[in-house]
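There are structures below to look over.
Readers should treat all values here as calculations from the given coordinates under stated rules, not as data from a laboratory. What you are looking at is a predicted structure, and each value in this text was computed from that prediction instead of being measured. Cβ atoms are built from the backbone, for glycine too; each structure is taken alone.
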Structure I
Amino acid sequence: MYRLTIHELHERLKGKEVSAQEVTGLLLERISTVDPQIKAYLLVTAEEAMAQARAADKRITAGGIALLTGIPLAIKDNMCTQGIKTTCASRILENFIPPYDATVVKRLKDAGGIILGKTNMDEFAMGSSTENSRFTITHNPWQLDAIPGGSSGGSAAAVAADACIAALGSDTGGSIRQPAACCGAVGMKPTYGRVSRYGLVAFGSSLDQIGPLTKDVEDCAIMLNAIAGHDPFDSTTLNIPVPDYCKVLVKDIKGWVIGVPREFFGEGMDPEVEGNVTAAIKVLEGMGARVKEITLPHTGYAVATYYIICTAEASSNLARYDGVKYGFRSPAAKELMTMYRETRSEGFGPEVKRRIMLGTYVLSAGYYDAYYRKAAQVRTLIKEDFERAFQECDVIITPTAPTPAFRIGQKVQDPLQMYLSDIFTISVNLAGVPAISIPCGFSNHGLPIGLQIIGRHNDEERIIQAAYTFEQNTDHHAKRPALA
């Protein structure tokens, strides 16, 4: 039962073949079996999940079943959950219990979804491997000595290990798509503003976006239907109609023009990634699409631009963690300035400190114009690159990550190499456009490889249709890791 997708399990629940309580019990049992190996969860909320399952069964009996009613889900631990710890995998929020639900969590609950627990992540979503967590390192279900990607590695690993039916992650520079690629899941970053960020603990406010991690594209559409839409609590959400994404689940891209940017293929890409992505493009071509080489000329500046903007925003957003109002406070502090310094020194991990210091530097007097202002200007050029490209094509296809999942510990001592793990995803966040990662093959070592499909602003429908068409003509998404 735990191997089913949302839409498959929905039919079982609707037909009364199984109850929400039975399904939730099976998933909790599955978590207890596989999570000691995977370490996807920071917190399993078994009691609350069973209470929600009982409520879902009553709803189903009363004839009020929606697509997510009775479906067990996981939530990345940077989204507020009322009465349940939200730590961001950081010591500084180790015992923080929010008084409210994030909008996305509330919408899933309103749809009848069951929250199994909170998943591991890189501290404050800063990382590409889930090795920066304060509490544990998550392992890739396909190969336990490999990273699951990051920063939503716990959510991606839980989906891949069938330790939930679907999950939510957040994406600042690839943090949904890159772990989806590493774990063989489907992961989507919607258009900036399509999904509310209210209740998401902020990292980079102009870049962050919440999205689904699922077992197939249809489940991605179902989850996006539930969480998308305007929210009066988030002034950056778009006040525009939300389409029914399930209506575009059709196998047809005949006549579409697929843009393949030359800047994304070349030095530094693993040959197995290039081979599988090239084969995937040929599959789409065989379905009637026309492939066209395009250029995104400012791609080479994306990594530098991103790590100026995101660290500047992190420096500002994380200034609130000072030991005064909530969160960890150093017990050694005797006076105010010492309390600030010791709290932040003890409460943040090395990667978070690195980014705060970088961000503070680029915002400081005498350096603001040289770094932050210049990065903001280059960001505009990157956005304009996409706008021009979409005048020539319907969607853009790239690899999701330059390599399959690497070994745990392989890049911990080399931050620059770690940052380059997101080289193919960060441009999307800088431009604010939507993108999806879907499985497109496997390496010789049996590790998944992801294909990224990028669309125009607010055109999630087109990338879902392209992803669904590819998925229905291949079987990569149907494969599961062999866990003991």
Structure II
Amino acid sequence: MKLFEMTALELSRLLQKKEVSAVEVTQSFIERAGEVEPLVQAYITRTPETALAEAEAVDEKRKRGEALHPLAGVPLAVKDNICSCGVRTTCASRFLEQYIPPEDATVVQKARAAGMPLLGKTNLDEFAMGSSTESSAFFPTRNPWNLSRVPGGSSGGSAAAVSSGSAPLALGSDTGGSVRQPAAFCGVVGLRPTYGRVSRAGLIALASSLDQAGPFALTAADAALFLQLIAGQDRADFTTSDEAVPSYLAALPKGVQGLRVGLLVENVPDHFDAEIITAIQEAAKNLADNGAVVEEVSLPHTGASLEAYHLICAAEASSNLGRFDGVIFGRSAAGENINEMYSRSRGEGLGPEVKRRLLLGTYILCESRYEAYYMQAMRVRTLIRRDYESAFKRFDLLLGAVTPTTAFKLGEKLDDPLAMYHADICILHGPLAGVPAISVPYGFDSGGLPIGVQLTAAPFREEILFRAAHFLEQSRGPEPLRPQLSPSGS
């Protein structure tokens, strides 16, 4: 087995035993990216020289006998809306095409301090607004399992990097499903942690009450090890919690005996792909056959989550992106007065989906519309949160779909914003409630595209998510973790 085919945990063990060097591991992923990137285009910016220099530093520390983190020498890809000191951070927008942050985001700082070489910055929908990574200002990313399909979004580049073997681990951000949906489409594990579990400092904000950074990995164990590193309170982000960070890896072998699992009836309607419904039913049966108690449960107000989410997200985006005016950040276009300069700068620098959401957000924040739209959406958010609180009095976990379909074709929904928004129907209500959720690969459809199932837990109970996700992985049989993607595109 080649190094780029291994899981992060396997690489960690080899590195700790000194059977391979950090430079060898990093070089393997750099070479793999060189082979598959012309096909997949997961990265906006690749940083091979930086990665090799950081890998060399890890090897030197290991030779000196210094105590190192288990992930030291395991390289990382980072979504390009998460700041990286000295490496441009574009948000996949022409507006920030040349922006180089003066410091790392907290999650990147933790990864670099642990000795994880930075392979590069991955593609996304512009300013994380989208569900297919087609609204990037630079190029679309392709799904490694089928190059005619989308990888999902907005963190599609990170998911595709892990799936294609050009990174063992990746960071993404999840505002309304942007980690879990691409994870499902690309056949990898994607976790949205509890809001406040991971610092948002240095994550360029879309919607501050919803944004959360999270890991992509090949396995639940890899994701658990990575979350262990990046979780915890951060003085640079006052929304982070002082809740103790448990040992997530220690929870994995416990199995599912005695867990109470709620099967979400809203997440398996008749208009979903039949093969996705079958996968969820098989996962539920698998859990029940191995000691979990599985019963149906309803979250009655989640039917309004699509509207509530987009109103809240657009309003917060309008506020957050006000700084991108061509003066404080971004390109500046000439104009006869300041309003014309703002208009031309944003008109030329921002793409259509970003403009659409900013216009909606600005409209609903108008005094005459605020109560009717924004405040009503916030009331719905409260009802959704109460639905979850009620469900978690009965259940340890909730099981449902991640997506209504497997990965759709490039261009299929690009000109139909409502159809694109509906692709996220299963994953919007969790962020409104602030709860953690994980997408776990669970088989393939008849066309060979990955299917993901979603597990959701109460706030700060990620260890239960990993426990159940690990069980589902172990029980699904010898399925390929990565596609047989070759430089020829086969």
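A few points about this structure:
- Winner on mean count of other Cβ atoms within 10 Å over residues 57-64 once structures I, II are ranked, highest first: II
- Ranking I, II by FRET efficiency 1/(1 + (r/R0)^6) of positions 305 and 473 (r between Cβ atoms, R0 = 30 Å, to 0.05), the structure that comes out highest: II
- Structure responsible for 24.0, with mean count of other Cβ atoms within 10 Å over residues 145-152 calculated and labels I, II on offer: II
- Among I, II, structure where FRET efficiency 1/(1 + (r/R0)^6) of positions 209 and 401 (r between Cβ atoms, R0 = 25 Å, to 0.05) as derived comes to 0.85: I
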